[in-house]
Structure I
Amino acid sequence: MSQQILNVSGMTMDFGGLRAVNNVTITMEQHEIIALIGPNGAGKTTFFNCVTGVYTPTHGDIHIIPPGKTERSIKGHKPSGIAEQGLARTFQNIRLFGNMTALENVMIGRHSRLKAGIIGAILRDRKTREEEERVIYDSYEVLKRMGLARYVNDLARNLPYGAQRRLEIARALATDPFLLLLDEPAAGMNPQETKELEGLIKKIRDTEDVSIFLIEHDMNLVMSLSERIYVMDYGRLIAEGSPREVKANPDVIKAYLGEEAIA
C-alpha cells in the first residue's frame with residue numbers, strides 16, 4: 001500500500017491584488033513521479049516556491065509525511081528548514097556556484113546534513129575531521145551515480161550545459177531528500193540531453209528511493225515520465241489525471257491553444 005508524502009490543501013498565494021495561486025489542492029504518494037504543467041504564467045513556479053518556503057501562502061496549508069515519520073505542517077518554514085526535513089529542489093535558471101568545482105557544489109548540499117557545530121568547526125577535533133572526510137566521499141559518490149565523476153575537479157561554469165543541469169540535481173540529492181522538486185529540468189536541453197534526463201529521473205526514483213515532482217514544458221518528457229499530471233491555468237487547477245486523461249481533457253486543450261500542442 002502506497003503512502004502519502006505530500007498534501008497541499010487549498011493553497012492560495014496573493015501578491016497585492018494579484019492572485020497567483022488560487023485554492024490549489026495537490027497530493028502525492030511515495031515513489032510517484034508527478035508533473036505540474038500549464039501555460040506560461042499559470043502559477044506553477046509560485047506553487048513550488050510556496051511548498052519550499054520561498055513564499056508563505058496567503059491561505060491553505062502544506063503537510064509532509066516523510067517515510068517512517070509523523071505528518072507535519074511546513075507552511076511558513078524557512079527554505080533551509082524545509083530542506084532539512086527532506087524536500088530538495090532545483091530552479092528554472094541554473095544556480096550553481098560557477099567558480100567552484102563540481103565536487104564542491106555537491107559538498108555544499110551535503111553540508112546541510114553535518115552534525116558538527118561551530119565549536120567543532122573551530123577546534124577541528126577528530127570527529128569533525130572524520131565528518132568532513134565523509135562529506136567528500138559521499139559527495140563524490142553522488143557525482144558517480146549522476147554520471148558526473150569525470151567532472152569532479154572541473155569548475156561548474158566549464159561543464160557542458162546538460163552536465164550543469166545534472167549537477168544541480170546532484171547537489172539537491174546530496175541533502176538526502178525523500179521528495180525532489182524539479183523546476184523545468186529540461187529547459188534549454190537538446191533532444192539527446194532530454195532523453196538522458198528522462199533516464200536519470202527514472203533512475204533517481206528507482207534507485208535513490210526519491211519521489212519526483214516536476215514542472216516541465218516539454219510535453220513529450222512529461223507524458224513519458226509522469227504517472228499523474230496536474231494542470232494549472234491562471235492560478236487554478238483545471239485538470240488532474242493520468243497522461244492519457246489529461247491529453248484528452250478539453251479544458252487542457254483549450255488552455256494550451258496558442259501555447260504548445262500536447263502531441
Structure II
Amino acid sequence: MDVTIEPLACGTLTAGRSMFEAGGDDTPIEIPVPAWLIRHGDELALFDCGMHRDLTEAGPAREIVELFFGLGVGPDDLIGAQLEQAGVDPADVGTVILSHLHFDHVGGLAQLPDARVLVQRDEWRAGFDDDLAAANSFNPDDYDLGHDIVHVDGEHDVFGDGRVACIPTPGHTPGHQSLRVRLHDREVVLCADCAYFSTTIDGGPLPPIGHDHAQQAVSIERLRALRQAGALLVPGHDPTAFARLPERLV
C-alpha cells in the first residue's frame with residue numbers, strides 16, 4: 001500500500017510576530033496556510049482544507065479577518081483549485097480530517113460537499129457551544145454544512161491499517177488534533193496549530209491567545225516524544241519549513 005503526502009498552498013496570513021508568539025514584536029511575518037493531500041492507495045483524504053471562497057473578494061467575511069490579518073488568498077489558493085492542480089477532482093476526496101475549526105483550516109469544506117469529516121468530539125462539541133465557540137473564534141457557517149461527521153475520541157486509525165492516524169493534541173483549541181502518517185520508510189506528523197513553528201516544538205513561546213496553554217504544552221511534549229522516536233514533525237505555519245518540503249513526501 002503506497003501512502004504519500006502532498007502539501008497544498010492555500011494562501012497566506014500576515015500579522016505582527018506578537019500575534020503568533022507571546023512576547024514577540026510587531027515585525028510582520030507572512031505565514032503559509034497549508035492543506036495536506038493524503039493518498040492512501042486509491043483513497044484520497046485531506047488534512048485541513050484552507051479558507052472560504054468568500055475571503056477572496058471584498059465583503060463582510062474578509063473585513064472581519066482583515067481586522068487581525070493581512071490576507072493573501074485568491075481563487076487559485078482555494079482548496080478546489082489546489083486539488084485540481086494536483087490532478088485531483090475535489091469530488092473524489094472521500095475524507096476530510098480537521099485539525100480544528102479555525103477559519104483557515106475549515107473554510108474549504110464548502111467546496112467538498114460529499115466528503116465525510118473526521119473531527120475530535122470535543123472540538124465539534126465546542127463548535128456548537130456558544131461560549132466556547134465565541135472564545136475560540138469559531139464560526140459555524142464554516143463547518144455546519146450538512147456533511148457526514150465522524151466524531152473521533154482520542155487516537156483514531158483513519159483507514160484501519162495503521163498508516164494514517166489522528167493524534168489528539170488539545171490546547172490550541174478544545175479538541176485540536178494532529179495527524180501521523182506512516183510512509184514507506186519514515187513517519188511524518190503534521191502538527192497543525194499545536195505548534196505554529198519549528199521553534200514552538202523546541203520550547204519557543206506559544207501564541208498569546210489559546211484555549212488552554214498548559215494543555216497545549218503537554219501536547220507539544222507528546223510531539224517531541226514522537227520526534228525522539230524518529231518521526232519528522234511538520235509545524236503548522238512555519239514559512240521556512242513549508243518552503244523546504246518536496247512536492248510529495250513518500
A value of 13.4 was computed for mean count of other Cβ atoms within 10 Å over residues 14-21; which of I, II is the source structure?
I
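Here helix-only ellipticity at 222 nm (-39500 (n - 2.57) for each DSSP H run of 4 or more, over all residues; to 500) has been calculated and equals -6000, so which of I, II was it run on? Don't skip to the answer; put the middle values down first.
Numbers: I: -11000; II: -6000.
Here the read-out was taken from II.
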Given 1.3 as the derived value for distance in nm of label points 7 Å out along Cα→Cβ at positions 62 and 110, which of the supplied structures I, II does it correspond to?
II
Once relative contact order in percent (Cα under 8 Å, 6 or more apart) is calculated for all of I, II, which comes out largest?
I
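Which of I, II yields 19.3 for Kirkwood radius over Cα pairs in Å, as computed? List each step's numbers first, then the result.
Working: I: 19.3; II: 17.9.
Checking each candidate, the match is I.
If distance in nm of label points 7 Å out along Cα→Cβ at positions 70 and 166 comes out at 3.6 when worked out from the coordinates, which of I, II was used? Walk me through the numbers before you get to the answer.
Values: I: 4.2; II: 3.6.
The value was obtained from structure II.
Coordinate-derived values only; no laboratory data. Because the structure is a prediction, the values reported are computed rather than measured. Cβ atoms are built from the backbone, for glycine too; each structure is taken alone.
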